[in-house]
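Following are the structures in question.
Each value in this text was obtained by applying a stated rule to the coordinates, not by laboratory testing. On a predicted model such as this, the values are computed, not experimentally measured, just so you know. Cβ atoms are built from the backbone, for glycine too; each structure is taken alone.
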Structure P
Amino acid sequence: MRRTTASLLFAFFIFIGCLWLIIESFSFQATARYFPLTVATLGAAFSFLVFVQTFMKDRKERQETLFHEQFGEVIKYAGWLIGYIVLINIAGFIPSTIIYMITFLYFVTQMKIHQVAVSLGGTLVFLFVLQEFVDIEWPAGMFF
């Protein structure tokens, strides 16, 4: 993906988000509407200007600068994080952390199994100590 394409997409989504906020602000009371409506209107105006400016500049220069040189790697690791988040919603935090760490450390970083075990053990000890002393309730999933 080219850098200009990424900038255009980002400005477009900011513009759409600001339009949505403008529409939502009309459901507020008149006195509560002023600030969100003003900020959303300014955001929509600026994002539209950035979109037009980027588009015009791209038409003139038409450079092929990549958004990120290793964009495939970025997508791969984003997929790992999204998978971890989905797994937390399904299995809960502790089981998901165990599954994620074992698979990621063994297959991606290619650690030896004893290194994975030490890393996982240290992480679990830290999480359980943190749970006891700070009184944290880790997120539960649909099944655990």
Structure Q
Amino acid sequence: MHTSKRVQIVKLLNAAEKGSVPHIRSLSSKWPQDIADSERALAILLFHFKEREVTVAYIKYGRLPPQDAMRASAFAWACMTAMDGAFKFITEANEEHQERMLKVLLPHLENVLAWLEIFSRNASILSTQPPDATLPASIGSSE
């Protein structure tokens, strides 16, 4: 891989890992094509879903202030949107790469599905313009 392209991918993944919503969103269309980078990108998204799993219960039972619910949901929606890049990669990958990606995905599928349920039952919590700034990990964090 060309050095400048490699640097761009590393920067993108580092920013996504830190919770930068614009960088997370850009994974939808700029998904890394190297399998190791692709596994890392998927792991980053799954980490963000897992880190906010407590938020799902709070939203489900109405125990999170509406503004916090909207912000946390907007962040999770950005991650969900980026999952499109992962799914496209998986469908176009060879069998070995598909298996590697599924090994990363399957243990965390419950968290992804929990957010899908929240979105399907509470569409109003998605703001029309999700925040473009990094959200603090404390919002919905299980820590």
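Details
- Structure (P, Q) behind the derived value 10.8 of mean count of other Cβ atoms within 10 Å over residues 69-76: P
- When helix-only ellipticity at 222 nm (-39500 (n - 2.57) for each DSSP H run of 4 or more, over all residues; to 500) is computed for each of P, Q, the one that comes out at -22000 is Q.
- When distance in nm of label points 7 Å out along Cα→Cβ at positions 13 and 29 is computed for each of P, Q, the one that comes out at 2.2 is Q.
- Highest-scoring label, criterion being mean count of other Cβ atoms within 10 Å over residues 93-100, among P, Q: P
- If FRET efficiency 1/(1 + (r/R0)^6) of positions 53 and 77 (r between Cβ atoms, R0 = 35 Å, to 0.05) is computed and equals 0.65, the structure in P, Q: P
- log10 I(q)/I(0) by the Debye sum over Cα atoms at q = 0.15 Å⁻¹ derived as -0.71 - corresponding label from P, Q: Q
- Which of P, Q leads on relative contact order in percent (Cα under 8 Å, 6 or more apart), largest value: Q
- Highest-scoring label, criterion being mean count of other Cβ atoms within 10 Å over residues 21-28, among P, Q: Q
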